[in-house]
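The structures come next, written out as structure tokens.
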Structure P
């Protein structure tokens, strides 16, 4: 079994915000592969879909972004999951809008949800799929910016990024991380530097 953890904030208030692109990847995987209505377990909404003959657990922590690791830790402990079977999808203000970056490990790069997952799992060796949401405009607080919705001029780019992110997840499940990185880290470093 592999696990895709999509990071975001629960509730209609946060739907469609920059911080919730991880949830959008989960939604796209559900659209593509079906899956039952999510169940509430481990402080998360969880469903299961078949991808390339493999069972993929879709996990949307409901703890709010900055406490996402609590839910992931419970899941890992219950299923006795190897951390190598987990991929975390999240937003990244340090990447240009719509750019994807897959990595096996590294720092959280300022992403508080990913940072919390790393803390709870006790290792930076957590695979992640970052989706670029671009830097905030000059003088804009990044904490407020990530809770904004995308401008209508950005929607086509981010919608395409979500589709490519789901393609990347499918590749990771069926062909492994190396193939996924080679195919989807276009224009991004693919090494496991600490940044």
Structure Q
């Protein structure tokens, strides 16, 4: 596995290093030793999968409020996504900055998302499956989000939004500090 630093503090792109033969290839997708050697979280208590039927489906921008923050390692098992992370850690050098990464079944890249980042993605193809390694158990009362189209960030989503949940449509705009959970979300 190759670990590539991004220009957002503590976020990494991880590339497989497949070994090919006449059958195809074999590659590790996770290794505790290698994650620890890079100073990364290596204890993942949940493995999750999302499926989106339509190209242009947008999910995000999600995070868990303290003390339920979570590290995520995300990859695209089928199809393609534009994966976006925003550093919302107030004391971070890259606070308020976002970056997008194309993750596809073909490029087999993973994105390591530290605690204190909002995360979302837009599908670039129909019938897309996204896998997550998650370091903390989901706590519904800690679920938070930010508007995917918040003017503070100006995220350049690649496609018009074809599908989005009602919950993701009502997250608050970012005002420079994190707000309590809105009523009804």
Structure R
């Protein structure tokens, strides 16, 4: 089996420019912006939410509260993960979620199942006035009737391919890569 092939789809500059654009779109959609909080989905959604919050602060002069969601226990494939799933921390933004506009941030939107799990978890913590979905990348393969409100970039993918979002805090750099599985060798 050959190693998976990695192709750079978005470099640091492209990701940074896309996050700045997404922040402007969010500010334009949420009035007043002081009613908004961001929730990043574990893992890389959290780092992206922090970057978007920084961009929103640069635009409005005020940084929205940021929290994190770990959807592990809300997944519909929990049994397939194994007997001991690694559960991260869910941390609600300062001020809670009731009556606020919550912007859920994820790295890659694929089937919609991660977002469904995030919505289930969020409803256990309260009742936001509105929930919006922001993703850096949307790819081919949606299975549920869920659509992001803000999309950085749509990328067509083939069967078996995946898109990896890389963030400096976890991966040492900011980028998006297309990963094609390795091929069997004779």
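Every read-out reported here was derived from the displayed coordinates using simple, explicitly stated rules and does not represent laboratory data. These figures come from a predicted structure and were not determined experimentally. Cβ atoms are built from the backbone, for glycine too; each structure is taken alone.
Can you rank P, Q, R by distance in nm of label points 7 Å out along Cα→Cβ at positions 32 and 176 and just name the one with the largest value? The structure with the largest value is Q.
To test your reading of the models, identify which of P, Q, R gives 0.98 for Rg/Rh (Cα atoms, Kirkwood Rh) when calculated. Label of the source structure: R.
Among the shown structures P, Q, R, from which was the value 120 of volume of the Cα convex hull per residue in Å³, for residues 24-127 alone calculated? Computing volume of the Cα convex hull per residue in Å³, for residues 24-127 alone on every structure in P, Q, R gives 120 only for Q.
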